[in-house]
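Listed below are the structures to be examined.
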Structure 1
């Protein structure tokens with residue numbers, strides 16, 4: 001299996017505070033990889049470090065390309081789409097304009113139109129709301145829109161930060177099933193940060209447990225689901 005993302009000795013800093021202490025992990029091409037751990041463990045910081053949103057050092061390789069000295073906007077152009085916690089849609093813009101803004105760096109107008117329809121095929125509710133302001137959508141619909149906007153980049157790697165946060169359980173299950181389809185049908189690789197370990201492990205092929213900025217366990221999702229001590233010690237169940 002081919003490594004898409006290769007991270008070695010990654011450190012991240014907020015001012016003088018070190019938030020990540022030399023973590024190393026891989027994301028295989030075509031796979032879903034989960035980062036699990038308690039609040040404050042360093043999961044969100046890891047995604048921010050990959051995207052160039054915090055000061056970092058170490059090695060971040062996307063295939064053969066180093067990202068460590070690349071700016072955030074260029075990382076996106078190289079195929080890394082980041083959906084942050086809280087979603088961050090353009091609330092005053094319509095649903096469809098949000099999707100178009102996701103493709104702002106592209107020049108292939110025909111492809112953009114086709115990709116908007118592709119997004120609508122995965123999220124039919126967005127097509128029904130295409131002329132509605134994004135700020136009037138429900139939390140679940142805003143999450144769908146944020147993911148749809150990220151897909152407009154045609155990403156090699158999708159970074160998802162707490163996609164279940166603040167969303168009703170039934171909608172969470174619907175959204176995660178769509179993530180499964182995106183992974184299977186589009187072969188989109190996903191790095192998932194998620195507080196809901198149970199649903200994350202149902203989706204992921206591989207998972208890493210992170211605690212206070214350090215990787216403490218790596219294994220398949222089944223390894224973690226079947227390890228009662230790990231679940232109790234790090235996942236709280």
Structure 2
């Protein structure tokens with residue numbers, strides 16, 4: 001066989017094999033992390049060639065879906081409780097759970113300045129927050145209101161979303177005058193004013209990841225998530 005033909009065939013074989021090296025990783029992602037997840041996904045694909053199939057939703061709902069056999073490879077939760085449960089229940093891969101971000105809670109007003117958060121919360125007609133039973137940011141919002149002595153009065157005026165993304169939409173569409181959202185959401189679409197809720201007002205929102213299906217591409221994504229470049233994107237996106 002002439003040498004040029006041999007090299008041409010070799011190149012064709014390599015070219016045809018390349019798509020097989022790339023894979024798709026299915027990731028269940030807490031809705032509050034959507035603004036950071038997109039640049040992370042792009043960076044991961046550029047770094048490894050693997051693609052991420054992202055599914056956003058409340059951590060509680062994702063947990064229920066995973067327990068019922070939803071075919072996710074990785075779970076990026078908005079808390080540490082559900083990944084701990086999945087590991088204890090034998091659904092998550094042991095030893096793969098870690099905290100990838102610490103959430104930051106803010107009170108958001110899209111139309112005006114929040115000079116006095118207590119007075120603003122007392123006067124506004126509707127306050128949006130995620131459902132405390134489903135979403136860690138909703139739990140944190142309830143804890144913050146309790147710390148300010150306002151839960152009993154504000155709770156009756158609260159509009160509860162299934163997740164933090166819905167809480168954001170309630171405020172953005174004018175269905176609520178104020179809302180407890182993630183700082184990362186405000187940074188993605190800055191509008192109006194926000195009050196940074198003191199860390200002493202709520203338990204730390206430790207967002208944990210866990211491997212659900214032990215594959216090389218899924219493990220590669222978790223390694224990438226702990227890399228310096230990924231952590232820089234996460235900090236810039238409004239997380240500690």
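Read-outs: derived from the displayed coordinates by stated rules, not from any lab. Source: prediction; values computed, not measured.
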Suppose you compute helix-only ellipticity at 222 nm (-39500 (n - 2.57) for each DSSP H run of 4 or more, over all residues; to 500) for every structure in 1, 2: which one lands on -13000?
-> 2
Among 1, 2, structure where semi-axes √(5λ) of the Cα gyration tensor in Å as derived comes to 41, 19, 14 = 2
